[in-house]
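Colleague: Below, each structure is written out as structure tokens.
Every read-out reported here was derived from the displayed coordinates using simple, explicitly stated rules and does not represent laboratory data. As the structure is a prediction and not an experimental result, all values here were calculated from the model. Cβ atoms are built from the backbone, for glycine too; each structure is taken alone.
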Structure 1
Amino acid sequence: MAAVERLQADIKDSILDTVGETPLIRLSRLAAGLKAQLVAKVEYFNPGGSIKDRVAMRLVEAAERDGRLKPGGTIIEPTSGNTGTGLAIAARIKGYRVIAVMPDKMSREKIDLLRAYGAEVVVTPTDVDPESPQSYYRTAERLTREIPGAFQPNQYANPANPETHYLTTGPELWRQSGGKVTHLVVGVGTGGTITGMARYLREQNPRIQVIGADPVGSIYSNAEVHPYLVEGVGEDFWPKTYDPSVVDRYVTISDKDSFLMTRRLAEIEALLVGGSCGLAVAAALEVARGLDDSEAMVAVVLPDGGRGYLSKIFNDDWMNQYGFLERTGERHVGDVLRAKTAAGEIPPFVVVETDKTVRDAIALLHEHRVSQLPVVDASGAVVGSVGERGLLKRAIDNPHLMGTRIAEVMEAPFPSVGNTDPVREAVDLLSGEGSQAVTVADNGRPVGIVTRADLLESLIS
């Protein structure tokens, strides 16, 4: 009889033991055609659905050690919802009362979730000065003074906030990336995540670039500070938990671009995330597009999941209310591609393989009456491009070029747009001095190219 395998039990003492060790995922579809790798630390795998579970647990543990939080006490915190959820989870296990003070721009789902965990929720107006007695910061302070045994962790000033990410999130990213991360992109809210992660990663590699993603209207990167809709990121004051010296530069993203990218992450990468994630990824893509280095790795932190935003970002009526969706009848890139191939004279996607010769590429250009071609490898992935202009210039300088493999003469891949992206995204990419064409992708799979001439023709048709 075969020996019975002895299994090692792996049973957690409580849900708090499942916080952390979230996955690092490559965003290969969204970043198709870019030289730099784009990877995401997906924090909705934490039990409360966000990165704030990490912070909440350590805030409570630090207060218990210091004697500021005693058995049966009350935890009061001004929060966009996620920290409150993490605190509520910890409080359920440890026996504390939680009062979450939230601005009124937060989604209904976040409020309902907090209440499901037993937290009490106090909602305050968003469009008030931070020093106003009505603001969620001052309301939380007042309740802390008035309720006996109350403790405010204050994630905006508590050093346990950045310390959490120095001790956990930063080391996890470094290990999971194999020490290859070169650029870190983080949405800046309390500043704890970017401060703690940057400090740890810079100790491993001082050359790592740190980029803060910030909403239009936030104090961190805008001269004019005003309300915005994206939740849980940006501020109208400078928190003590934020060390701005760790940031090399900011990328500022609008509400609209944040929310459209949030939807795109669900459509293309099957990642249902929150609006601050869309903001961070939009910023990370801007960073990655500017890197001409195949060794570069851009890591972006996705703070929370999208189930708390189903009534807002993923609701067409709400998006239309703020003018974030395209006008009815507006043409998309896929419409231009379909019109281009409707006559049947040009196949939808003409490509040349890397092992073909320049002579083969020129024959394809002539046969299909096109001026540029994507270059694909053996797996069908787009790895480069060739065009009449570039080949002609090289042929004049080198008469023996015709037998050269395409892999040796190809240029960078064309920029990529989605089949359902509005035409203006392709126009923006092609309006400069760079590429003459864009690759059109359907659910991450390249299906054709659209040129400047195609776009011009679509405008007059």
Structure 2
Amino acid sequence: MPSTGLTRSTVTPTSRKIFTFSAWVKKTDTDISDNQALFSITNADGLYFIDIRFHHSNEQLEIIDYQNGTQMFLRTNRVFRDASAWYHIVVTVDTTNATADDRIKMYVNGVQETSFASRTNPSLNHDTNANGTNTRVGYQDSQYYFDGSMAHTHFIDGTAYDADTFGETDATTGIWKPITAPSVTYGNNGFFLKFENSGAFGTDSSGNGNTFTVNGTMTQTIDTPSNVFATMNPLDNYFQGSTFSNGNTSITTSTSNYSFNTSTLAVSKGKYYWEAKVGANSNLNNMVGIADRLTTSSTESVGLFTNSYSYSPYLGRLYENGSSTDSWGDSYTTNDIISVALDLDNNKLYFAKNGTWQNSANPSAGTGGISITAPSSTNSGVYFSAFGDYSGGVTPTDWLINFGNGYFGTTQVSSAENPDDGIGIFEYSVPTGYKALCTKSINAQEYD
């Protein structure tokens, strides 16, 4: 469970009636058991509070102002379960607005929400709990921790802004993107958190000096709203029963099923590279590889059905298209790092252990690779990164996966190797022409 966030003491607010919150967020947990607060202002006793959060049962976005009872409340019908995308969330409160339904507004990716599951409008000129003792980002009073990533987080004290103050549509791609230096008046308690300094995540860039204290251990990511990196997909877990952590870049395989987990991003053209480190737990039946689709059975293992391929520590076996076709005799275990190079221009697949390519292969030269089915001839037309376990009921395997963020779990890579395009940070030298599994590098190859 997450246990980190930011806090600072609240000063006298510019206004208790008007404020704006804006943040880019990427959710990790898609099956949450508790509320997840993006922003909170609480009193010392925690009994009076404002929360902007994802609701625990249906993952809807909501805002609540509680002062000896609910004073205002708004919850979307819309649910938020996409673990691969960044959401731009804007919540505006103006209790001086004569129109009751306009006193709270919500925007997602630039579009105002209009469909709500529940609503309690604040009374005209209602004073919110904006003068509470503590302001928190990412949690509420030692609970309700947000599980995911945040970027470009603003709080505006005293002014109501719409979403287009903080975001705009890219003229080339049509994608909603951040305005990196919005023209706003922050007010007394206003702040702007960029999270750009890994040694000082709480630095306020608004000019107010409202710097936060970091509680717990925060990890910086180069995954941003402008360039999304692959993670493992918790929505593809019905048959697997695996567990996820570290922003869905770490998984622990199931001890009861044989099936596999897939990445959030899939590809059909180009050359891609990623790495995975075997964690504290391991067994001889785990598998790392690729598959052309999501799992449809609890008894499928990656490499043991058509258009899937894997490398196993059991005798260093290679599994291709439903059978074991070769044995490299090079097993792997805890702390070993497996590199995967996928060449969809020539339909080849390569595996390395601790920087040494198996079968004397050379991905840069295109030699010694495993021949795979062309994506155009598979069921889905794409390949996913895949991790699984061939033997349910034994010790699970921990995989710490680096799709280019530069971490195995919470540990930075010891070197800093980059692909040719400079996007991504890896432990081992990236073969010539191969790129990280992220949206910028995929776009460059899929649509060249």
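Colleague: Quick check: 23, 47, 24, 6, 0 is what I get for P(r) over Cα pairs in 20 Å bins from 0, in percent, calculated from one of 1, 2. Which structure matches?
Modeller: Attributed to the structure labelled 1.
Colleague: While we're on this one: Suppose you compute helix-only ellipticity at 222 nm (-39500 (n - 2.57) for each DSSP H run of 4 or more, over all residues; to 500) for every structure in 1, 2: which one lands on -500?
Modeller: Computing helix-only ellipticity at 222 nm (-39500 (n - 2.57) for each DSSP H run of 4 or more, over all residues; to 500) on every structure in 1, 2 gives -500 only for 2.
Colleague: Output the label of whichever structure in 1, 2 has the greatest value of FRET efficiency 1/(1 + (r/R0)^6) of positions 245 and 373 (r between Cβ atoms, R0 = 41 Å, to 0.05).
Modeller: By FRET efficiency 1/(1 + (r/R0)^6) of positions 245 and 373 (r between Cβ atoms, R0 = 41 Å, to 0.05), the leading structure of 1, 2 is 2.
Colleague: Quick check for you: by mean count of other Cβ atoms within 10 Å over residues 13-20, which of 1, 2 is greatest?
Modeller: Once mean count of other Cβ atoms within 10 Å over residues 13-20 is tallied for 1, 2, the winner is 2.
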